[in-house]
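Here, each number is a calculation from the coordinates, and none is a lab measurement. Everything numeric in this text was worked out from a predicted model, so none of it was measured. Cβ atoms are built from the backbone, for glycine too; each structure is taken alone.
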Structure I
Amino acid sequence: MASSVDFSRVRKAVIPAAGWGTRFLPATKASPKEMLPVVDKPTIQYVVEEAAHSGLDDILIVTGRTKRAIEDHFDRSTELEAVLSAKGRAELLELVEGISRIAELHFVRQKEQLGLGHAVLCARHHVGDRPFAVLLGDDIIDSVEPVTAQLLSLAAAEGCGVVALERHTGPEISRYGVVSGRPLREGVFSIEGLVEKPPAEKAPSQLAVMGRYVLPPSVFELLEQTAPGVGGEIQITDALDRLAREDRLLGLEYEGRRYDIGDKHGWMVANIELMLKHPTLGPPLRDYLRGHPATR
């Protein structure tokens, strides 16, 4: 498989957001985990904004039967807008109207929960034969330059797919897809293989794949040929393992701070740290934490 894909004009992003959110039960029993608020907006909005700020103006969100709230959030709410307008709440009105203008959004349902690889495969007809980005719907990455933009720059320069990497040590490495490969330069790796959720003692490296990817359209064919793997699901890691072996795939240790919002602890940490950075909410929270007995 020889890659001849032009990665300099990527415009489409795929955001899988169809998972059950079991790590956050009972909060996610009736509400999508991607709609959990972080400071003052839902998780999924941070992800959509990252894609848009990276120059991706055509975004497909893969949802499920219980995820209608995601689509409603990015739609216009004429009733709410009318109320805010009538009350002279111009600042809030601009905020609400702006949500529906972030990017051109499309939605498709994953009718069966068959894994992340299958969720990405649901985007095949929308993406077509062009390279595209994938951003997982419950990961927020706080960075100066959007992480997706970092990946896109490397993909355009090297003419191949790129995945985001983060170093992990100890047992937690077994929660992720892990790469083997060799360094090309600081922070950039040529990936030779990937394995999904290996036992820590068998992990091929300390480099785990995080929830950001820039991929060639050939990955769809690989996903179609991928049998269910870990957990009985179609794993995108297995398809990327073939892509790395048959074509070319790079990994980038990105610059940024990642928050796993599907995890209760990660969600709470994200709220605290991002609120502390908020221009108006941060100072009173900092004063509260300094003076509260539980934080001493």
Structure II
Amino acid sequence: MLRRSLVLVAALAAVLAPSSAARPRAAAFPVTIHAANGDVVIESRPTRIVSLSPTGTEDLFAVGAGPQVIAVDSDSDYPRSAPHTTLSGYTPNVEAIAGYNPDLVVVSNDIDGIVESLQKLGVTVLLEPAANTIAQAYDEIRQLGSATGHAPLAAKVVSGMETSLTRILRSVPKSNRHLSVYDELDPTYYSATSSTFIGRIFKLFGFRNIADAADTTHSGYPQLNAEYIVSSNPAIIVLADTVCCGQSAKTVAARPGWSGISAVKNGRVVAVNDDVASRWGPRIVDFARAVAAVARKQ
């Protein structure tokens, strides 16, 4: 569980940050970022940032680096004010990226050796992969804050997330902490276990994830079947396929045999935005809040 002491430490760190942090050019650089691609030295405050990571984009804008971002990939749909382009994080084109003359590129995957290819062109790259834990998600927000000259604000973002998550978790009565949950990634019943990032959110609540027992290959994302789900009788159903596939509490209730599932009978089917459910940025608080709202139902 998240500890209040961690919240206080993060808050104190933000409060005690030197006042000169408002002038990052003088106070923060050069800075070394311990990213997934090693120790990356950033000599000066970047002003031409390209993000090929939807979560990275969300993090950058959350820490106040939005004005420094000149281009984001086609999947970075939040915030809407981000400078969207046709750049792809899945099939990255080195020449197209370099054409923006970036002084910092943020990626979540090293597809086709994009990190080394850009570095050979003299471009600074930060690899911030999909987080496995909330602590890692917090670290990436702090790293992007430090890399862009916004360390104090990044610390406040993390502190606010910690405080909000603690409040949200405590809002669920202890009597409902034992509930079982089914997390639906698509209508073919792929699900996420407790070993995944989003599964760990459920674990914070104390929920029992029905996908855990079915993950015989330990992939973290087993494909269940309707019979297994119905027989498991989950008390909560989280739909992460609302945008892609039009799923809702109504469509779930209409599935053969599903109307008798506890989650359906008790109104504990929660539909969340696919992107919010698949990213590890500041909006994980929104995800947790939506889950808590149905978990509180008696």
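Between structures I, II, the calculation of relative contact order in percent (Cα under 8 Å, 6 or more apart) yields its largest number for I.
Can you say which of I, II returns 5.2 when distance in nm of label points 7 Å out along Cα→Cβ at positions 98 and 250 is computed? Structure II accounts for this read-out.
Computing distance in nm of label points 7 Å out along Cα→Cβ at positions 130 and 186 gives 1.3 for which of I, II?
On the way: I: 3.5; II: 1.3.
It traces back to II.
A value of 3, 15, 24, 22, 20, 12, 3, 0 was derived for P(r) over Cα pairs in 5 Å bins from 0, in percent, for residues 138-209 alone; which structure in I, II was it taken from? For P(r) over Cα pairs in 5 Å bins from 0, in percent, for residues 138-209 alone, the value 3, 15, 24, 22, 20, 12, 3, 0 is produced by structure I. Assign the value 19.9, calculated as mean count of other Cβ atoms within 10 Å over residues 122-129, to the correct structure from I, II. Attributed to the structure labelled II.
With Rg/Rh (Cα atoms, Kirkwood Rh), for residues 202-265 alone derived from the coordinates and found to be 0.99, which of I, II does the value describe? Write out the running numbers ahead of the final one.
On the way: I: 0.99; II: 0.96.
Label of the source structure: I.
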